[in-house]
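Some structures are shown below for you to check.
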Structure P
Amino acid sequence: MIKIQNLLILFYINFCFSQHIHENILWNNSIEAVDENNNNIIGVFNNFYVDYEKEKFSNSYFIFETHHFKNKLSGKEGFELINLISILKTDSIEIIDVKARHISQDSTILYDFKNIKKLLENEYSSENFTSYRIPNMEIGDYLEVIYTIKKNYTPNGSKILEETYPIYNSKVFIIHNDLYTKAKVYNFRDYTIRDSIINNKKSKVYEFQKLKETIDEQYSAQIANKVKISYRTAMENDADITEQGYWQNLVENTKNLFFPSNKNENVNILYDSIIDNRINSLNKLRIIDIFIKNNIVVSSENNPKLNDLNYIIKNRMSSDFSKIQLYTHLLKKADIEYEVLISCNRYYMKFDKDFFDPSQLREILIYVPSLNKYIVPNRYEYGIGEPPDDILGNYAIYIDQNLDYYFSEIISENNDFTKIKKNINVKFSNQIRSKRVKIEETREYHGYWSINNRNYIYFSNEEISPFLKDFFTVSGLENKKIKEFNSNYNSIQDNYYNIPLIINSSIETFDLIKENQKNMYSFEVGKLIGLQSNLFDETSRVNDIEINFPNEYEYRIRIRIPKGFEPMGISSLNMTSKYSAVSGEIIAYFHSRASIEGKFLQIEISEYYRSLYYDKSKYDDFSNVINTAANFYEKTIDISKN
């Protein structure tokens, strides 16, 4: 009898402790605090459980990630968001469980996984997401959700805690037990950390109070600025690895790919077939880059041969990552010194050298110090020259041929690289009362503007669609008729030689002239420069200021004055605004000057932004430059009969 009792006790203990943590998470009856900002959704709480569970008969781990949150619908504009449950499936093995609780004033409706599956939202479901929509929610209702996914073990992870609505409390439970763990919080200071025991497993709990909603600010990296926690775990034998040790391991593990030590006969044959050694290094780089981009097909197949250099050369096919080795072998054969840098898109993540995280190792570039130029292996639209604009300004790890590494900001030495030039000629109808205006324009896109706009054409089947024609002519006119349009677009490979994209157009519009009284007309001259961004509604600044890339605008406008008429008040078109750095250098500037020269009203505009980043404390100076351009767009002058 005693033996039977002991067996029952042992069974009970094993049963209790074998339960997964997510199975013990209970519904939470918390309600929201007073919402001072009248948001459409209020986040009561938003909790994440990251449970590292060891397999019974091995040293392997699985990860069970549970997301438990509760929101209140407090405004009608929150309907489409609050009742949608979207589960990211990337890197997951399976969705273990989903359940929800819809709480209204009169009732509480529970949905288990079986019922939730019937609410699949096909419109928002894809290869990467499974989405469900809870019906019949009304203002004042709460929705509480608990879902769990199972994933293979990976040492690193992260959670974005900030949403488009305020959240009053958020906790992250890292249930690591015997694993060593380290975490770092970004964009939030006032949080607490405590050790805890959950289901007999050692855990760390990070708690955040009063998370503000994401601020939709122009000229900022919204996603990278969100509150986020990144974490890393390690087995006991790796617990003492420092951040420097992780970076050194990266260098060691990639050295054969980035800096091959062995010669390859197939590489030699290929090199001799495409390269004339008498040409200079820049042309060698261009030939190598163009050959690989035009001849090596990137495949997403799970085929180990795609990583083999000889297979790549013979079959002209590679994985996205392994293509880099063909570059490095050919550069070695060309005897060109280079460095490899690894970074990430600055709009999604700011590179952090002080916390090793593989998710920030997403973009591989090759830097040639002697030419101060970059090769961008995985961007077809980029040739030898500047780094991609979404990586520009981020930090990176640079690895040289001695396998030494350093961290540096990715910069462009040429702040004059990117500009838009416009020459605009305006002619009124002989009968000004008809209000017909003809605008002939030549615009040149240089640098990043040229690269990005050629890319738009390339992805439109290399045709300039009606949408693009509208985009490439004066914007903001509701009734414009494009009479003539042509461009020098040849192919996206014009980007490789930094050839400007030139657009010639002729349009007619009746939108710019209004008759105020007999023989007196108003002319919306500012509209000739096209729509302008503005910061009129942003009176304060939360996030740092960063623009897409340093750039410049040069406009030359020539308006033929109708016979017998004269323009009035052209001095109002003379505008200036500037932003000076601490050094005294002017790094943001707008200047317009109008003058009468014979039968023509001439307007010259110069606008530039020579830095990628601007001091938040001088936001007023920056916004003044932006808004001066926007104010010019609103300018109107009178034209009266002599």
Structure Q
Amino acid sequence: MSNNNTHKKITILNVDDEDAARYAVSRILRQAGFEVIEAANGAEVLRLVKKNPDLVILDVNLPDIIGFEVCRRIKADPATSSIPVLHLSATYQDSQSRVKGLEGGADGYLTHPTEPPVLISTVKALLRMRQAETEVLKAANRWNATFDAINDAIYLMDMEGRILQCNKAMTKLIGKSSDEIIGRACWELIHGTSEPIEGCPFVLMRETRKRETLVLPINDRWFNLAVDPLIGEDGNLIGSVHIISDITESKRMEEELQQSEEKYRNLVERANDGITIIQDEIVKYVNPRLAEMIGDTAEAIIDTPLTDYIHPDEFPKVFDRYKRRMAGEDVTPIYETILMRKDGSKAYVELNAGVITYQGRPADFVIVRDITERKQAEEEIRRNYDIQRVTNSLLRLSLEDIPLEELLNRAVDLILSIPWLAFESRGGIFLVEDEPNVLVMKAQNGLSEPIQKACRQVPFGRCLCGQAALAQEIQFANYLDARHQTRYEGITPHGHYCVPILSAGRTVGVINMYLREEHPRNEKEEQFLRAVADVLAGIIKRRQAEKALQVSEEEYRTLFEYTRDAIITIGSDGRLLSANPASAVMLGYESPEELVGMPATKLYMNPEERKVVLAEILEKGYIQSYEITFVKKDGMPVYVIATSVARRDEKGNIIRIESFLQGYY
């Protein structure tokens, strides 16, 4: 993650009670382009963290409050809990300390000595995680704003009928706060009963798993209650969405129409809702509002077939209800459907239909309400909810101790679980591994053996996935065009979204989703896939950095722990950063931990001798096979041959001295 392209300077709070160590880390951070503020103890941290830095690098061994407790307090405060905390310790290097730090709320744990590239990569990975969490929070806020902006009362219920969430319109309708509504049953609040009423649409929906409706009075007004099922990722029913629409005007209009034909004509012509009369499947009347919805004149619409205005997918439902109603059956009068406008676009409408006598014969009297904006808002709510659910799930998975391939396979499953994505039930994820400019399939769902074999490795530039990786742009196809270079036996017509996974301007992988042939390109689908790719980019880079760090640390730790030669590391402040078991044995200490933090001058029988050694190291950068007299813990001398090397940063400043010691007698 680069902080050079953002308008806001990224600020890091660097905490260490050792001035030299704190200075060294702050210098590395500033050279990487970060703003740095510093603290030397826990009390300062808890004061400065109120300024909301973007990240805290926290030493464990602080003089007043141990770093573990400081981290716990930061994470316990809602105002600061989202700030990433990275422990960086020269003293607490054992695995138990790491576990304690991470379980205490820390987002990462490094030990001194840590190479500057490793420190900067870890900081950037944690900042990417915070940025992804911030985007998820923004999406949630947008979802809540849309939810509360809808005029219809909306609430979500679990399978037992308890209300989980409601919008402001619901609180206004019931006359209670959301706290008084959430957790209670809707029939208790609306009907004042302890059980669902007869014909309860929620009970019917649990049986049919489809939308159910009920017209009911509340106080002195009439409402239509629509209940839609919520289906989980496993296909099971997990709850329901309830929408209560005020239809008082429609009900009142029907009653008034029955009282006066003249009054009826005046109301119909001036109504905000569309009104039509259908007889023998032919349009006999439309009011000006419905003609406006359709995009034509009333004269042009009258005496044309009803089929001209119903979306083909809605034919079965609309005509089944029309015929049953005209046959005298008790059919739900209010339902939603889709009309076709003259220009070919769709209009989402709610119909309220009933049988009347028109010119001496039965006819269908229909009030048509345009709900296109509401449907679009509902779809936006569902999209934002699904994006939030998937990104939250990916972020949770990234914190689990599971292999990257398993995480990617779950990511494919999550993408394919989104109901509004018109994908085929198959797709995969590729990563760039050891061989540059080559994609390797790491996860898939629904891909046949021939596909997996043909696409096991894909060079950059080959086929749609390779072109997405090379161009770093989404590749879309809705048929087998010339770009689809990989062919295999049994291939069927299909299309693709191939979405590059980018990190710091580099392609680290590609998401490949399969589409039905002739599927239209959809901006919402691409936005969703980009969001998933951005989250995966952060997870992949973090896992790769963790793997590289683990290998490096394990190799160094093995050498450090098991060599017979004594090894000590001295920081720029002149204190021991680390010591291996052999050094503790040589110097007569019970454990290496006794040596860590000790001034290096304390090791010398003659402290003046260190000045000579240090001067030569500063001049040459090393000293080889130099005889030195050290002093053991019990005060006895020990004669050693030392070889020391100075390690410098990018600016040439010494950050530590590594010494290899052999005793001689």
Structure R
Amino acid sequence: MCGILGLIELAGYSVTHKKTRQLTDRLFVLAESRGKEASGFATKMGAGLTVYKTNQSIRYLVKSAAYKKTLGQNQAIKIIGHSRLVTDGRASVNINNQPFVKHGIAGVHNGIIVNKDQIWEKYLNENRESELDSELIPTLLSHFFKEGDDIGTSLKKMYGEFYGMTTIALFFEATNHLLLATNNGALYYLPSRDHSVFIFSSESIMLKKAVQQANLNAVFDTEEIVHMTPGRACSVNLSSLKIEDIDFQNGETFSDWNVSEKGVINDISEPDKHSSHNFVKIEKEFAPNQEFTTFFRECENHITDLTRCNKCVLPKTFPFIDYDEEGTCNFCRSYHKLKFKGADIFEKRMENHRRNDGKPDCIVSFSGGRDSCFSLHYIKKVLDLNPIAYSYDWGMVTDLARRNQARLCDKLGVEHIYISADIPKKRKNIQRNVLAWLKWPNLGTIPLFMAGDKQYFYYANKLRKDYQIDALIMGDNMLESTNFKTGFCGIKPVFDREKNYHIPLMSKFKMLGFYSKEYLSNPSYLNRSLLDTTKAFLSYYFIPHNFINIFDYIEWKQPMIEKILFDEYDWEISPHTSTTWRIGDGTAAFYNYIYYTVAGFTENDTFRSNQIREGHITREEGLKKATEENKAQWNNIKWYCDTIDIDFDETIKIINQIPKLYKK
């Protein structure tokens, strides 16, 4: 998720200070792909520790006066850094940014501690200063130190309390060491050939690129990059660069861990604009005004009376639907049950990608949703492969999805590569498109709200190239095929397609024509998001989607998948909906409210209809489930409006005024 990095150098060796400064800059900038919402660094280059953090991106950080002044000193560089993707703790309150500082420890953390609240309740005597889950790291280490435990035992105890992937880099006020540790393998380090410089980062590719971009291939052998596997810790002596690697999970500890006189921690961060940093936990159920809830109930009453297919639950307002004399829709009449190649064939195919050198065999697409979590479980636990989990965050990935990602990566010991867009910029683009849509509402252009996530495919292909991995695994559930989103663009459904992403070339051009017409009709779409939207269209419809779909081989069965996730990973669901689908997508509640109140159905109706056709559930069960799942998720809609900074009340009023298809 977040990016962590660092560099330690010894003075007087063959690598010049200028070169190590360039290398440090490259390490920082490369880490920005993992998070752009805040950044910071800690150094131990003189007496005590110096810390600086800001709610700006790393590119701002490396240009800051504090960074330049700190690294401009004629001293050997000893620095750790952080590039933040915000989950717990608002970035606008600087105490929530990193490096965290507490009990003589300055550190950086990548991951999520999903059971943080339960841990704070257990250690009630410990003072909580921030909203940051990472604060537990120095809190618990200090607690165990006071109980007399050595560093190895303290690490084992601390990680024993945590649930969720956690990778750390720490400086200590009272020790002359850098400490690295991980429970999911998301950490790599590389000493120089003469052992005068030590670098580390969240991703091996970042170390390789930093060395290459700094023209230091003669100094570092990137073939010797060390992968810290789950349950391991590494100590680096800041005076000698002696490296000691231990398995703390099996009770090992460091032999070279001397405690020196305490120094000072000097925080040179800019003054926080907030006068108080007191931690306040707010849990409040959002309730819209009565006018909205009354209107929604009226919509439900009309929708309940809609004519529907007598086999599935699709209503007469569905694009291009027709019914025969018996009341069966054309989607049911044209449906052919899915055929699966078999788990044994899948295992044989993946066996061709298995490696014996410890390097990753495959990349698993990992949104944090139901199907991607099951896919990662199956690849790692059933097939015993060595995957990398890959996620792309475009600004609408929910914290719930991130917590579920952290659960699985911790439990399975899987490295998670997280590519983060410029989230504030992406959210601004969403805002522009939503506000433009509200001026000229059309059900066909709703996918513009989700345009920002389509670069997912571009970065997946790039990651395969960077890591030289052929196999990209996706959990593409064919039962989630909707048809109506293209249908509202005037594109007739293709009933014989094999993949969700296959649309005939002529249909793609028709869709392009539809959007072009809408853009000309509504000039508000001609805004700064246009380039991003164009890239999204090309990424989704025109670049290769060469992936292995696990559900081409294994039948998707909801009870089986949910049982595994709940029983083995304590998988979390939203308290605001009964469904386990789309709970990691911050946009779904908003656009499904529009589809439901205007057209009388949502994605839930198409999904449940496909389950009915496959024989997974009865029509009565499908109708009951869809009716319950289509209820307005007011909390999630309010979150969406607040996140992209649009007025909730005004937005809902405009949506509610759109003519209803079921009233014609």
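Summary table
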{"quantity": "Source structure (of P, Q, R) for semi-axes √(5λ) of the Cα gyration tensor in Å, for residues 192-295 alone, computed value 49, 26, 11", "calculated": "P"}
{"quantity": "Structure (P, Q, R) behind the derived value 26.6, 88 of Rg and Dmax of the Cα atoms in Å, for residues 112-415 alone", "calculated": "R"}
{"quantity": "Label whose coordinates, when percent of Cα pairs over 43 Å apart is calculated, return 27 (choices P, Q, R)", "calculated": "R"}
{"quantity": "For distance in nm of label points 7 Å out along Cα→Cβ at positions 360 and 376 computed as 2.1, the structure of P, Q, R it came from", "calculated": "P"}
{"quantity": "Origin of the value 11.5, where mean count of other Cβ atoms within 10 Å over residues 336-343 was derived from one of P, Q, R", "calculated": "R"}
{"quantity": "For distance in nm of label points 7 Å out along Cα→Cβ at positions 536 and 568 computed as 3.4, the structure of P, Q, R it came from", "calculated": "R"}
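Every number in this text was worked out from the coordinates using simple rules, so none of it is lab data. Just so we're clear, the structure is a prediction, and the values are computed from it rather than from any experiment. Cβ atoms are built from the backbone, for glycine too; each structure is taken alone.
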